[in-house]
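Below: a set of structures, written as structure tokens.
Every number in this text was worked out from the coordinates using simple rules, so none of it is lab data. Since the model is a prediction, treat every value here as computed from it, not as a measurement. Cβ atoms are built from the backbone, for glycine too; each structure is taken alone.
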Structure P
């Protein structure tokens, strides 16, 4: 979200510095699977789908522009997703019809042909390259210790590398956003939710599309890698992996794809999502500090929502009309 926001501002002619507590793009965005859709959109509130659906519509051009400009392929592709029971078939079909969402009823489940995926690490590499290409400055190893404000404005940021001053400031710190904001957080209720993933490698993709059953998904990459995820764990800022999660994910994945039995797990990792009530992010200006903004709390769908979230934030900064009602995302 930080790199996408920075790129959007740079394209408008702003001078942008990104302060990164560790290495840019290496937290939840890097760790995620890259499914460009809410897992079962009919199970989510309209506030989530409104932002996600617009992000999905914009993503093809967003990824294409990044690839054209940087030469780095984010591996955006529409592969479709097969949703397996149990799920509410009638509710799913009604939602798809109402939203013009492609759906094919199959004996084994519901196939959603228009759902795309992106390869997160490649996307982050492309975004970083684009920010630097546009003249943005990225300062890594630069944790913000304190937001120093007075008279209704942020004066500067006290950081591990000294003080930084700017005309305006945008918090895009993911799971760390509330901690960073401290006394200025107000109702930006964002906390870390751990997710663990497994990775396998085949000679060729073992599936033609994403497979989803409840909260378990299998994501085939075009080079034969297969991602299996994910957990939802309220474990604070602990990014360690667990044997329990590994065994659970492996058992459920083998039940869906028996060829995985006996195959080695190439990698097992965890990331921290910026959890928020109802999966609804906070986007916009601080109610009390006129030059402080936020674009955070996207929970499971930050990558999917990123083009639309940047659009909403830039409209808020520039005072231009929004594509839809953005009141659910305001900082209260």
Structure Q
């Protein structure tokens, strides 16, 4: 397996932020504009109409973010929410067809956005908030959120709090374990890559004998909450927490290793609303924007009110490495 050599395989959130963007030197950093220049940008934005955000973030979170943006600038932004794969495909089709709809794109596939930069689909923002940690943004792309995986379990069926990913192969829970089908997303493959590196091939072989494979994360988590399954991995915090807040018998824990699950944003180079796009890109990187986007979740910025500070050490597996390893993972899981 090949891991991204920009960082040590196991890294803290802070050290990941500090060294995450070697591509910054390639695309070039931007200098923050003055308050007067920002005011000029706002004036221009108010002549553009309504903006459009393409985002993988939960709708309620996105709505809160855009409501705050409208309150601050008096600018409306609508949004389209899909998974990373479908949203990237939609943006690609529109960009290739010369019919760009999105002003800002926010997805969980950094490699796709880097490719989009190379194709001239994503361009630099006109404004970058000052005092950002090194590596968060180069003015072209920005890491705006982290979503490390968790293990979700039904508290009525799993009465002792799990201590590691190893509970997934405990014979006591045979056929009551649900795991993500790695054929459906490269992001899931990265998790399997880390599990294999940590626990070895036998772990995946054992998992294959007692787990069922889920094609979609949120429905799988809902099955755990309903008691149809005892546990699921890798889970998403916002989906687990939403059910927990409604009183469902579900809980979660973050274990190492975990991928960053980074959400990365960029501004469409041919955005229909260029000024709105730059303002929104920058608003997401402010403390206010981060507190809304990452409420009870993990921000790449330090000391953001309302965000979590208990993130596990996170590992970075490149998309290329994950794709190269996928055939071996599928074979071990008896999915090939």
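What to note about this one:
- Of the structures P, Q, the one that 1.00 was derived from, the read-out being FRET efficiency 1/(1 + (r/R0)^6) of positions 174 and 270 (r between Cβ atoms, R0 = 35 Å, to 0.05): P
- Structures P, Q were compared on distance in nm of label points 7 Å out along Cα→Cβ at positions 94 and 318, and the highest value belongs to P.
- Which of P, Q yields 23 [relative contact order in percent (Cα under 8 Å, 6 or more apart), calculated]: P
- Of structures P, Q, the largest value of distance in nm of label points 7 Å out along Cα→Cβ at positions 102 and 246 belongs to P.
- Entry that produces 21.1 once mean count of other Cβ atoms within 10 Å over residues 134-141 is calculated, selected from P, Q: Q
- Which entry (P, Q) yields the derived value -12000 for helix-only ellipticity at 222 nm (-39500 (n - 2.57) for each DSSP H run of 4 or more, over all residues; to 500): Q
- Computed 182 for volume of the Cα convex hull per residue in Å³, for residues 150-253 alone - originating structure among P, Q: P
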